[in-house]
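I've put the structures underneath this note.
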Structure P
Amino acid sequence: MKITELAAALGCTLDCPPGTSEGVEISGVRGLEQAGPGHLTFLSNPRYAPKLKLTQASAVLASRPVDGIATLISANPYYDYARALELFYRAPRPAPGIHPSAAIAATAKIGEGASIGAFVAIGEDVVIGRDAVLHPHVVIYPGAVIGDDFTAHSHSVVREFCRVGNRVILQNNVVIGGDGYGFAKRADGSHYKIVQSGITIIEDDVEIQSLTSVDRASMGETRVKRGAKIDSLVQIGHNCVVGEDNIICAQTGLAGSSILEKDVLLAGQAGISGHLTIHEGATIYAQSGIGGDVPAKARMSGSPAFDASEWLRAITAFQKLPEILRTVRELKRNAAERRQESKS
C-alpha cells in the first residue's frame with residue numbers, strides 16, 4: 001500500500017520532508033526498534049522520541065511532523081496505529097458451519113452465519129445470535145443467552161443462565177459464571193457450600209482475556225458493563241459490578257460485591273476488598289491494596305493504598321529510613337553523652 005493511500009485510509013495528513021517520497025510502499029506496521037524499510041511505526045509517547053533517530057522505518061505516525069522521515073500526522077497516533085494494523089493483518093475467521101463433532105442440544109437456537117468448531121458443547125435452551133464464532137472445545141451451559149457477533153476461543157465456558165451481549169470476545173480459558181466463593185461455617189468448623197443461585201451478565205463490547213474468571217452471584221447478578229476490557233488472570237468475585245469502559249489489568253482480584261463505576265483503571269496485581277465502591281475515573285496503580293471506598297478521579301498507590309502523590313513521597317522517605325535511623329541513634333548517643341558530662 002502506498003503511503004498516500006495509507007494516509008487517506010486513516011484520515012491523516014502526510015508530511016514528506018526532503019529526502020522522502022510520497023510514492024513509498026508500506027508493507028506493515030512495527031515498533032520503533034523493530035521497524036525496517038517499508039514499515040510504518042508510531043510515536044505516541046514523547047519520551048520515546050529519541051528512538052526516532054535510530055529507526056529504519058519508512059514512515060511514522062505522530063502528532064506533528066518529524067524531521068527526516070515521512071510523517072502521517074494524527075491527533076491520536078496510538079489509535080491510528082491500531083487502525084493501521086487492521087489494514088495489514090486480519091485474524092483468520094473460520095467459515096460458517098457446524099463441525100460434525102459438535103454436541104448441540106435440540107432446544108438450542110443458533111443464529112445465522114455461526115461457525116461452531118470441533119467438540120463444542122451447547123446445552124439445552126441456549127440462545128446464540130448471528131455470526132458467532134465458537135472455536136474448538138468451547139462449552140455453553142444450559143439456558144445461557146448470547147448476543148450477536150460473539151467470539152469464544154478454545155476452552156472458554158459460559159455457565160448456566162448467564163447473559164452475554166453483542167460483540168463480546170472471550171479469549172482462551174475464560175470462565176463466565178463459575179460459582180462464587182461462598183461457604184458457611186458449621187458448628188464443628190467444617191464448611192457448608194452456599195448455593196450460587198445468581199447469574200453473570202456481560203454487556204456489549206466487552207473483551208475478556210485468557211484465564212480470567214467472572215463468578216456468578218450468590219443471589220442476583222454479577223455484571224460487567226459495556227465496553228469494559230479485562231486482562232488475563234483476573235478474578236471478578238460474586239456480585240461485583242465492573243463499570244463502563246473499565247480497564248482491569250492482569251492478576252487483579254476483586255472480592256465479592258465490589259462496585260467499580262465508569263472509567264476506572266486497575267493496574268496489574270491490584271487487590272480490591274469486598275463491599276466497597278471505586279468511583280468514576282479513579283486510577284489504582286500496580287500492586288495496590290484497596291480496603292475502602294475510593295473517591296472519583298482519585299489516584300491510589302500502595303498497600304494499604306493512599307493518595308498516589310503522597311505515596312511517592314512516602315516511598316522516597318522509606319528508602320532513606322536506614323540513614324535516618326543511623327542519624328537518630330547518633331543523636332541519642334550524643335544527647336546521652338552530654339547528659340553524662342553535665343552530671344560529672
Structure Q
Amino acid sequence: MTEMMTGLVHYALAPLSVELREMPVSEIDEEEVLLRVGAVGVCGSDIHQYHNSQSWPVRVPVVLGHEFCGTVARVGRRVKGFREGDRVVSETAASICGECIYCRAGEYNLCPKRSGFGSGTHGAMANYVCVPARCLHNIPDTLPFARAALTEPCCVAYNAVAVKSQIRPGDTVVVIGPGPIGLLCAEMARQAGAGTLLVAGTSRDASRLGVARVLGATQTVDVQNVNMRESVSGIGDGLGADLVIDAAGASAALQVALEIVRPGGQITKVGWGPQPLNFSLDPLVQKAVRLQGSFSHTFKNWEKVVAMLGAGQINLGPIISQVAALDRWKDCFEGMYVGKYVKAVLQPN
C-alpha cells in the first residue's frame with residue numbers, strides 16, 4: 001500500500017496556484033534520506049511563487065519549502081554519517097552536477113545546473129521530503145526545530161555579510177530592506193563589529209523596523225519620510241557608509257546605495273529584483289565602489305551557522321512572528337506578504 005502525505009503544492013504558473021494536496025511519499029535512492037519534517041520556514045521566494053512573481057525558473061507541480069529541518073526517518077543504503085532518529089537541518093541545493101569547477105571547489109551554490117528545493121525539486125512543506133545526504137548537517141537536541149528552520153536564511157545572511165563583505169569594527173553599515181534576510185544581515189553586521197548600524201525601509205515596514213531596533217540597529221529610517229542621504233551624511237565624517245547591503249532587490253534600492261556609500265566603500269546586493277535599473281552607474285566608477293553580489297551559501301557557511309545557533313549566538317526571537325500547522329499556510333503567506341509577520345514557520349507534523 002502506497003504511503004501518503006500532505007504537501008503544499010505550487011501546481012501552475014499563475015497567481016495563487018498553490019494548494020494542499022494528498023500525494024505519495026517519495027521513494028529514496030541509495031544516497032538519500034527520507035526526512036520527517038520538523039519545521040519549514042516561509043521564505044519570500046515561496047510568497048513570490050504563490051503570486052507567480054518569481055524571477056527564477058519553476059518546474060510545476062512542485063512542493064514548496066526550502067528552509068527546513070527534521071528527523072531522519074529512513075536512510076539510503078550508501079548513506080554514511082546519518083541514521084534514523086538523527087535531528088538534522090538541510091541545505092537547499094537539491095541537485096548539482098558535482099563535476100563543474102564550482103562543485104569541485106565547494107562552491108556548488110554557483111553550479112550552473114543547480115536546482116533548489118521548492119522550485120525545481122519537491123520541497124519540505126509536507127510531512128516528508130527526500131534529501132541527498134550531502135545536504136544534511138546534524139543539529140543539537142537543544143535547538144528547537146522552529147529555530148533550526150531559520151538556518152538557511154541565516155546562512156544567506158552570513159555569506160553576504162561575513163564572507164562576501166568586509167566589515168571592520170566601528171564601520172558604518174546600512175541595510176536597505178528589513179525583511180527576514182535584511183534583518184538577519186543586520187544581526188550579522190552587528191556581530192561583525194559594525195559601529196553604526198542603520199536599517200532602512202518604507203512606511204509599510206514600520207513593525208519590521210521596530211524589530212531591527214530590538215536586534216541592535218542604532219538607527220532606523222523610513223525612506224518615504226526621511227531623506228537617506230541626509231541621514232547618512234550625519235554619521236561620522238559625513239562621507240557615507242562603509243558598507244551598504246541591498247536586501248530589498250528593487251532597482252531603486254541600488255540607486256540609493258550608490259548615493260550613500262562612501263568613496264572606496266562596498267555595496268553587497270543580496271536582494272532579488274527583475275526591474276531594469278533606469279539610472280546611471282557612473283557613481284560606481286566615480287567613487288571607486290566595489291559592487292558585490294551574494295547568492296545562497298556553502299558547506300562552511302552552514303557549519304558556522306549551525307554552531308552559532310546551537311550556542312544561542314544569533315537572536316531569532318524577534319524575527320519569528322508565527323509558528324503554525326501546515327493547514328494554516330495561507331495565513332502565514334498572506335501575513336508575511338502584508339507585513340503582519342516578519343517570519344512564519346510551518347510545522348507539517
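No value in this document is a laboratory result; all are computed from the given coordinates. Computed from a predicted structure; not experimentally measured. Cβ atoms are built from the backbone, for glycine too; each structure is taken alone.
Taking Rg/Rh (Cα atoms, Kirkwood Rh), for residues 231-286 alone as the criterion, the top-ranked structure out of P, Q is Q, with the highest value. Each of P, Q could give log10 I(q)/I(0) by the Debye sum over Cα atoms at q = 0.09, 0.10, 0.12 Å⁻¹, but the derived value -0.48, -0.59, -0.85 comes from Q. State the single structure among P, Q that was used to calculate relative contact order in percent (Cα under 8 Å, 6 or more apart), giving 6. Value 6 for relative contact order in percent (Cα under 8 Å, 6 or more apart) corresponds to P out of P, Q. Looking at mean count of other Cβ atoms within 10 Å over residues 135-142 over structures P, Q, structure P comes out largest. Supply the structure label, taken from P, Q, corresponding to distance in nm of label points 7 Å out along Cα→Cβ at positions 79 and 191 with the calculated value 2.8. Of the options listed, only Q reproduces it.
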